[in-house]
Structures are given as structure tokens and as C-alpha cells.
Structure I
């Protein structure tokens with residue numbers, strides 16, 4: 001298994017759009033549409049209203065690649081291009097224990 005932490009920094013005035021888009025995508029990611037996604041939780045950094053972290057756990061790298069190719073991820077790609085102040089930072093983690 002692999003996990004990722006995606007850090008998303010919204011432009012000033014765009015935090016609500018980012019939050020809404022992440023919240024809208026979450027049910028689809030957690031559904032049977034992505035059976036190899038074991039955990040998906042968008043969060044906001046306390047005290048930093050424009051910074052979001054998304055915690056995700058996938059069966060393998062293929063499942064992560066499949067996630068980014070889904071129909072419900074397409075609106076997020078568009079959002080990242082227009083509403084983030086910097087490109088997403090994706091930390092890929094090996095799961096153990």
C-alpha cells in the first residue's frame with residue numbers, strides 16, 4: 001500500500017471554492033468507483049484558512065494513477081489550475097506496520 005498527503009494552497013479568496021470541490025469529490029472517491037482507495041480525507045490546516053491537506057491511502061501506485069484519471073477528479077484538476085496559488089505538493093509515503 002501507499003499513502004499520500006496532498007498539500008493544496010488556495011489563492012486569497014478561493015478557499016471556499018477549494019473546500020467545496022474537495023467535499024464534493026470525497027463521496028465518489030470513497031465509493032465503489034475507486035475500490036482500491038482505502039482512505040480519503042480532505043482537511044484544512046488549523047490556523048491557515050487557505051491551506052488544505054488531503055490524506056489518501058491506495059492499494060498501489062496503479063490505484064493512485066487510476067484515481068487521477070476518474071471523471072470525479074477532472075473538476076479538481078481544473079480547480080488546481082485556476083484556484084491554487086502554487087502547484088499541489090504531493091508527498092508519497094510507503095505504508096508499513
Structure II
């Protein structure tokens with residue numbers, strides 16, 4: 001395989017992954033918008049619409065491939081899915097405790 005072909009393949013995979021993360025950010029924004037508003041302060045988190053705005057903005061930044069901001073957007077999307085959302089689901093379902 002020619003080195004230029006490998007580089008083109010890598011760029012295609014990278015663009016696909018960025019697009020996948022951007023779609024995950026939009027899905028997260030929809031999920032945050034559908035979550036009860038009182039769950040966010042109960043979990044000691046920013047407000048509902050702050051998270052919706054952060055996720056939409058992060059998805060847009062990731063989709064446009066801004067050099068440094070896209071990585072920050074990926075972190076915001078990851079924090080929502082791996083930290084905020086599980087905690088909110090526990091609070092809503094009543095599975096909270098020490």
C-alpha cells in the first residue's frame with residue numbers, strides 16, 4: 001500500500017470518528033433536554049439548559065474539527081455520558097446513596 005493511500009485512509013477514519021462523537025453530542029443534548037430539570041441541582045450539577053448548550057456547542061465544534069477546541073468538546077461530551085448522565089439516572093430512579 002502506498003503511503004499516500006494510508007494517509008487518505010487515516011483521514012477518512014479520523015473524520016468518521018469525529019462525526020460519530022459529534023452525533024453523540026447531539027444525542028446527549030436531546031437526552032439532557034428530556035431529563036427532569038430538578039435532577040441537575042439535586043446532583044450538584046450545572047443547570048439543564050447549560051448542559052444542553054454545552055453539548056450542542058461541543059457537537060458543532062467537534063464536527064468542524066477546530067484543532068484544540070474539538071478535543072475540549074470531546075471531553076465535555078465524555079463527561080456528560082460517563083459522569084453526569086449516570087448520576088442523574090441514579091437520582092431519578094431513586095438509587096442514590098453513599
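Just so you know, all these numbers are worked out from the coordinates, no wet-lab data involved. Remember, it's a predicted structure, so these values are computed and weren't measured experimentally. Cβ atoms are built from the backbone, for glycine too; each structure is taken alone.
Brief remarks follow.
- With helix-only ellipticity at 222 nm (-39500 (n - 2.57) for each DSSP H run of 4 or more, over all residues; to 500) derived as -24000, matching label from I, II: II
- Structure from which 33, 13, 10 was derived, semi-axes √(5λ) of the Cα gyration tensor in Å, options I, II: II
- Looking at distance in nm of label points 7 Å out along Cα→Cβ at positions 47 and 63 for structures I, II, the greatest value goes to I.
- Source structure (of I, II) for distance in nm of label points 7 Å out along Cα→Cβ at positions 31 and 87, computed value 1.6: II
- Value 28, calculated as relative contact order in percent (Cα under 8 Å, 6 or more apart), assigned to which of I, II: II
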